[in-house]
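> In what follows, structures are represented as structure tokens.
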Structure P
Amino acid sequence: MSFAPILPLSGTAGWALLKRTMAAQSATLNATPEMARDANYFSANIGKITSADQLVNDRRLLKVALGAFGLEGDIANKAFIKRVLTDGTQSKTALANKLADKRYAQLSAAFGFDQKTPATQGVNFATKVLAAYKARSFETAVGNQDENLRLALNAQRELAPLAVSTVGENTKWLSILGSAPLAQVFQKALGLPSGIAALNLDQQLGLYKTKAAAVFGDSGVSQFADTAKADTLIKRFLSRAQADQMINQSNSASVALTLLQARASL
């Protein structure tokens, strides 16, 4: 894709600029010939699809379907994706329900091929999937230049509906832990160690809740329905991520300087 967003800054300054310009930059991306072709083809043809087999055998449709859920890297894994879609999510033994990455369950539930009438037959189905595809495509373009800003965009999009959902707080936290991008944002923002993923889920859950209470005064995910709190979370993530990058760069420079000095003394 030829589109490249304008991202002259990183960290919280880059985030502020990105939010101000995102509408215009997203419109530029959506107007590119490739995006227009993808959208037109999906709109014209997805209604003809009634099975997982049909979808995985149409690469152009599958590209949009997977891209809408951030799973574009699986486009060559046709047998796996077909099984995810065919099984659906209604059964506890369905493949998507067994996978730690909950994007597969979201994909399968969205298309509903385990239902009597697949969701592809719905009037607004193409519109909803294309909106997600365009949003994810913009995030991917941002991530090609600044992965931390991509993670921030993903968190902004995913956290809002999760925070207001009616499921319990523990279930919400488990949804975060099941989403690698979201978990990365929370882990960094809360100052949790990278090795936390090696702990069992109950231990991770306890640590995330304890840290959230210490930092934000509340152990629940529902608090992030407040956009100000959600933005504070994202800014904490970006600030800490930028600080880590600066430390790594400084360490690399120190190592390089030491090597040069050692060579000069030979």
Structure Q
Amino acid sequence: MDAIKVTRPSGLSMQWQSLLTNRTKRTQSGKFIVQGVRPINAVIAQNWEIESLLFLSGKLSDWAKGIISQGMKCKYYELSPEIMKELGEKNESVPELIAIVKSRDTSLSKIKLSNLRSKMVLVLDRPQNPGNIGAVVRSADALGASMVVITGHSADIYDPKAIRASRGSLFALSVTLAASPADFKAWLSQQKTNFSIVGLSKDAGQILWDYDLTKPTAIIVGNETWGLSKQWKEACTNLASIPMHGTASSLNAASSAAISLYEYSRQTHH
């Protein structure tokens, strides 16, 4: 393995930096940054293509040495602690490894329901918070959903905050994009499976626990501020509420998703 040394800021390090902060750069280059032990392990375990592996100059842990010694077909860069710390963002300590990973085609048309592990699909309507996207993907992975669909104008699934919050689940689960509710319904109709489309709404007359979630179901979680869009309300076959007993008027989108997925898991594995 021949590693290129990068000891001071350069065009290359600025490119890496832009992948952290600039969604357009991530989209145009088809690359994004992965930090942290669990996400890097997940990228490798799930066979995502690593374009470059950046590692810290100096003494490395057995974990980092083990990954470097796998001899993956990628470029290797040995970075000074200063540059590594900048790319590690908020971490107090300097990261040992950072992966530059190639993004995958996330269009819905590429996915067949028959290849997925369950008939539970979670849909996020225009999520603006990348941390919420990551948290929902993590819950969906843990509680048995087959995929997470992001619809409308939303935060980026390859934002570092989304990747960190997913704890590696982003690489294990199908996370896909659909432009609109109509696009999602068109995809569902091609899957030859009769789905209930259940939108979460605090004004719904029926509560979520009253639905049979063991049947093919798509649960739609609205935007953090505005709830479900008019188009989604029209696209849903049913609306369901999550009962609340305190003074809070609504739940965080990631919490609503986790509660819904837990109810699905409880009904399925009862």
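> On distance in nm of label points 7 Å out along Cα→Cβ at positions 142 and 206, which of the structures labelled P, Q is highest?
Checked P, Q; max of distance in nm of label points 7 Å out along Cα→Cβ at positions 142 and 206 sits with P.
> Say we calculate distance in nm of label points 7 Å out along Cα→Cβ at positions 62 and 110 for every structure; which of P, Q gives the highest result?
When distance in nm of label points 7 Å out along Cα→Cβ at positions 62 and 110 is computed for each of P, Q, structure Q gives the biggest number.
> Okay, next question. Upon calculation of distance in nm of label points 7 Å out along Cα→Cβ at positions 214 and 246 from the atomic coordinates, which of the structures P, Q produces 3.3?
It must be structure Q, since only it matches.
> On to the next question. Where does the value -22000 come from, among P, Q, when helix-only ellipticity at 222 nm (-39500 (n - 2.57) for each DSSP H run of 4 or more, over all residues; to 500) is the thing being computed?
Label of the source structure: P.
> Assuming 0.75 is FRET efficiency 1/(1 + (r/R0)^6) of positions 22 and 78 (r between Cβ atoms, R0 = 30 Å, to 0.05) as calculated from a single structure, say which of P, Q it is.
Q
> With mean count of other Cβ atoms within 10 Å over residues 94-101 computed per structure, which member of P, Q shows the largest figure?
Q
> So mean count of other Cβ atoms within 10 Å over residues 158-165, computed for just one structure, reads 16.0; which one of P, Q is that?
P
> A value of 1.14 was computed for Cα Rg over 2.2 N^0.38 Å; which of P, Q is the source structure?
P
The numbers here are math on the coordinates, done by the rules we state, and not lab data. Computed from a predicted model, the values in this text were never measured in an experiment. Cβ atoms are built from the backbone, for glycine too; each structure is taken alone.
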